[in-house]
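Below are structures written as structure tokens.
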Structure I
Amino acid sequence: MITGGCGFIGSVLTRVLIENHYEVITYDVRKWKYEDLPGLKVLFGDTLEGNHLKGVIRDVDMVFHLAAIPFIPDGYINPRKVIETDVIGTLNVLLALKEHKVPLVHYSSSEVYGNSVYNPLDEKHQTVPRSTYAVGKLSAERLSFTFCHEHDIPFSILRQFNVYGPDDTHPRLIPVIISQLYNGDTVKLGHIYTSRDFTYVTDAVDACLRTINNPKVLGETINIGSNKTVRGVDLVPMIAKKMNKTAKIEEDESKLRPLDVDVLCANNSKARQLLGWEPKIALSDGLDSIIEWRKTHKFEWEDN
């Protein structure tokens with residue numbers, strides 16, 4: 001079962017699991033908008049509906065918990081909704097798991113670290129979240145860790161660094177740059193000198209698959225990232241060159257994030273050791289894929 005299985009990462013995870021001959025239940029407040037897949041059961045539901053969750057989890061062998069409000073600016077606009085969904089929704093998943101002892105993979109975020117004291121960040125780095133979203137993710141992560149130990153639920157936690165790929169459901173940095181360059185030569189961004197560690201979506205999903213029936217990951221928190229960073233100011237000309245454009249960069253104060261994090265770079269040695277995982281898609285190739293996809297599609301947020 002995948003909570004949030006109709007979202008950006010969840011939908012790719014769903015398809016890859018089906019391709020690997022698993023039967024999958026997606027549980028999401030969004031409707032499945034992709035192709036029909038054999039072995040897929042789509043349930044429309046909210047993780048805030050605890051009783052419904054208990055009935056669903058009774059019939060599954062493993063849960064990937066991705067359901068969340070994953071876009072940092074949403075926390076500025078509706079902090080209550082972010083905390084309810086990310087924390088109380090997680091508690092409801094855990095309460096359902098308590099009865100059935102189904103293994104859990106809890107999907108967390110590199111944002112829980114906050115500003116780095118050293119780089120690359122290993123899993124022992126302090127956690128000082130700097131947004132409501134990050135507070136919610138860390139709260140859900142710690143709740144999962146403690147609850148699963150208290151009630152003997154097999155679990156692991158993946159701290160995912162920035163994911164990118166086609167059909168991103170939120171206006172994050174890379175799709176925003178590509179979208180703006182399709183519509184002109186000026187790219188307006190917030191903090192252009194922040195550095196992020198980007199993971200292509202299929203690589204992120206590959207890490208999830210490697211947790212299945214893997215005793216090495218039980219009780220572990222694992223970074224999923226490339227151990228490389230790039231700044232927004234450097235991404236723009238990189239993408240513009242691929243699109244045969246010369247881009248002008250403007251800082252847009254309306255896009256600035258309070259308490260933004262300067263650098264997020266993953267130490268992924270634990271993922272390599274416990275999962276046998278390493279990223280396969282280079283940033284340049286991943287950007288090519290999104291640019292090609294955008295020739296015949298629009299990001300769903302572009303018309304909003």
Structure II
Amino acid sequence: MIKKGDPIYLAGHKGLLGSAIYKKLKEKGYKNIIIRTRSQLDLTDQKKTFKFITKFKPRLIIIAAAYVGGIKANDQFKAEFIYNNLMIQSNIIHSAFLNNIKNLIFFGSSCAYPKFSKQPIKEAYLLNGYLEKTNEPYAVAKISGIKMCESYNSQYSLNYKCLMPCNTFGPNDNYDLETSHFLPAIIRKVHEIKLNKNKNLIIWGDGKVRRELLYVDDIADACIFFMNKKIRETLINIGRGRDSTINEYIKIIKKIILPNKKFKIIYDHTKPKGTKQKLLDISLAKKYGWRPKFDLEESIRKTYKAYLNSMN
């Protein structure tokens with residue numbers, strides 16, 4: 001059990017997921033949260049990472065730090081995605097082991113599952129098939145982190161847990177059209193139509209691929225829930241339990257941002273559209289008592305409001 005005064009090192013507190021976890025930890029009364037910015041601590045540097053963890057000896061480490069991006073960034077910067085993620089997670093996990101830190105949470109990604117997985121995707125399907133080529137380096141890195149935690153648990157009886165979230169969205173997301181995921185990209189594009197900067201909405205693929213979305217506060221809630229939960233498994237899926245097509249998400253975003261204005265959707269079939277479907281089976285998380293709480297449309301409204309505030 002992690003007590004309120006125990007030192008907790010949260011890696012990646014500035015990002016989408018990390019900032020939500022930091023806020024949730026504060027709300028729950030955890031007072032000793034250790035944080036460092038990227039400029040203060042380069043987690044790809046093994047010696048610096050080990051020295052830092054040795055100095056503070058946290059009771060729990062949460063790895064929300066990662067090198068992330070959408071389909072274009074994953075495809076364009078393969079080397080950076082595999083190198084940075086492998087180094088960050090390996091340095092932290094091994095440093096934790098060397099310092100006898102028994103509690104750690106690592107975040108995977110649903111893209112680590114095989115491209116043609118049976119739906120919904122169970123934890124046991126990991127490594128049961130080929131990966132989606134556009135994000136293969138990132139997926140391989142995440143699989144390595146999961147297997148590293150699993151191996152250390154098996155050999156040294158540690159409590160290293162891996163939470164596997166579906167597509168995440170919320171405040172503090174990345175809206176750069178070159179590197180963002182699909183939801184923040186659509187939010188920005190529809191907002192720019194509202195500002196009359198563009199007339200049409202350009203979408204990669206045909207809009208028919210299905211994606212499961214979960215509000216970032218739900219994932220932060222899962223982090224707090226499972227860090228204090230005794231479980232047998234290393235890997236647990238965290239999702240909403242339902243998915244929708246990209247076109248259906250466009251309808252929700254249009255309703256929120258441009259309810260009374262029509263625009264044309266142009267489908268760019270020259271661009272990759274990614275995996276057809278990746279819906280997570282969250283029955284294991286439910287068995288332990290965790291369930292998602294946030295309404296999808298209301299969560300997208302909050303996200304859009306946060307996007308507007310970030311522009312001021």
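Only the coordinates and a few stated rules stand behind these numbers; no lab work does. Computed from a predicted model, the values in this text were never measured in an experiment. Cβ atoms are built from the backbone, for glycine too; each structure is taken alone.
Using Rg and Dmax of the Cα atoms in Å, for residues 139-250 alone as the calculated read-out, with 18.2, 57 as its value, let me know the right label among I, II. Please report the intermediate quantities before stating the final value.
Values: I: 18.2, 57; II: 17.9, 59.
Computed on structure I.
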>> Given -13000 as the derived value for helix-only ellipticity at 222 nm (-39500 (n - 2.57) for each DSSP H run of 4 or more, over all residues; to 500), which of the supplied structures I, II does it correspond to?
In response: II
> So distance in nm of label points 7 Å out along Cα→Cβ at positions 3 and 227, computed for just one structure, reads 3.3; which one of I, II is that?
Replying inline: I
